[in-house]
Structure 1
Amino acid sequence: MKRFISLWGPVVFFAVLVFVMSSISSPIDEAPFPFFDKIAHITEYTVFAMLLFRALQGTWSGINFFWLAFITVVITLTYGASDEFHQSFVETRTSDIKDWAADGIGALTAMTAIFIKRRVFRESPD
């Protein structure tokens, strides 16, 4: 049970944090720089995908890297879509396909970073 919590606790915590932040009507009035929103989405979902990949890898140790990466991206995109749907019900927030695309870029960024790290440190990606 302790292993399960150490693997999945951060994923659940981060998913709840994303949901709570998405529930705030207007987190900031004006973006501090151009494309701030997209960079925030990419960063947010890069972290989410990394946590999710770690949890999946710890849970399903026998699956090769590419399947785990694919499953991670699919789950991340699904969560991103549900977050955009949720935002469509929050006052002063909107659902935007470009935000969802930024979420996907974040997931792909995470998988690329993990792949490169594994190659640099000579871990087999399977």
Structure 2
Amino acid sequence: MDYVKGKITKLLVGHFGNDFRRITHALEVMKHAENIMESVEGCDYDVLIAAALLHDVGIKPSEEMLGYNNGKTQEEYGPPVAGELMERIGFARDKTAKVCEIIGNHHSPSRYDYVELRVLKEADRIVNKLEGD
């Protein structure tokens, strides 16, 4: 389990570089997602960890291309970035596809009935509230 967490965390840090606010946010979301997962059945740990750590990777390309980001642009730009990052480490294709669907839906009404999506949304909501967003 920790192997996946370590590899994806390294991808996250490589993607965001010195953007410590975004890195810290993702790590906090992951921590809360792990806690929530303990009381939820049927959750795929690898999918949840990848989705929690990479859920906001669309921020960077959105800001670079558009000069801003919001939930919609994060959902649009995030999945291709996350997919490419996970491909680099040989993350399973079926799990990559699910993570990308989750990232592409984490700000919108749920289009997928994935327990990992529900956990991510709750963890992100908790962290955003703690951060005052």
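Output the label of whichever structure in 1, 2 has the greatest value of distance in nm of label points 7 Å out along Cα→Cβ at positions 12 and 92.
Sorting by distance in nm of label points 7 Å out along Cα→Cβ at positions 12 and 92 in descending order puts 1 first.
So if we calculate relative contact order in percent (Cα under 8 Å, 6 or more apart) for every structure here (1, 2), which label has the highest result? Before the final figure, lay out each step's value.
Values: 1: 34; 2: 29.
Structure 1 gives the largest value of relative contact order in percent (Cα under 8 Å, 6 or more apart) among 1, 2.
Could you tell me which structure in 1, 2 was used to calculate helix-only ellipticity at 222 nm (-39500 (n - 2.57) for each DSSP H run of 4 or more, over all residues; to 500) as -23500?
2
Figure out for me which of the structures 1, 2 the number 0.92 belongs to, where Rg/Rh (Cα atoms, Kirkwood Rh) was derived from the coordinates.
On the way: 1: 1.01; 2: 0.92.
Clearly, the read-out refers to 2.
The maximum of distance in nm of label points 7 Å out along Cα→Cβ at positions 4 and 100 over structures 1, 2, that is, the highest value, falls on 1.
Where a number appears in this text, it was derived from the coordinates with a stated rule and is not lab data. Note that the structure is predicted; figures quoted are calculated from it, not measured. Cβ atoms are built from the backbone, for glycine too; each structure is taken alone.
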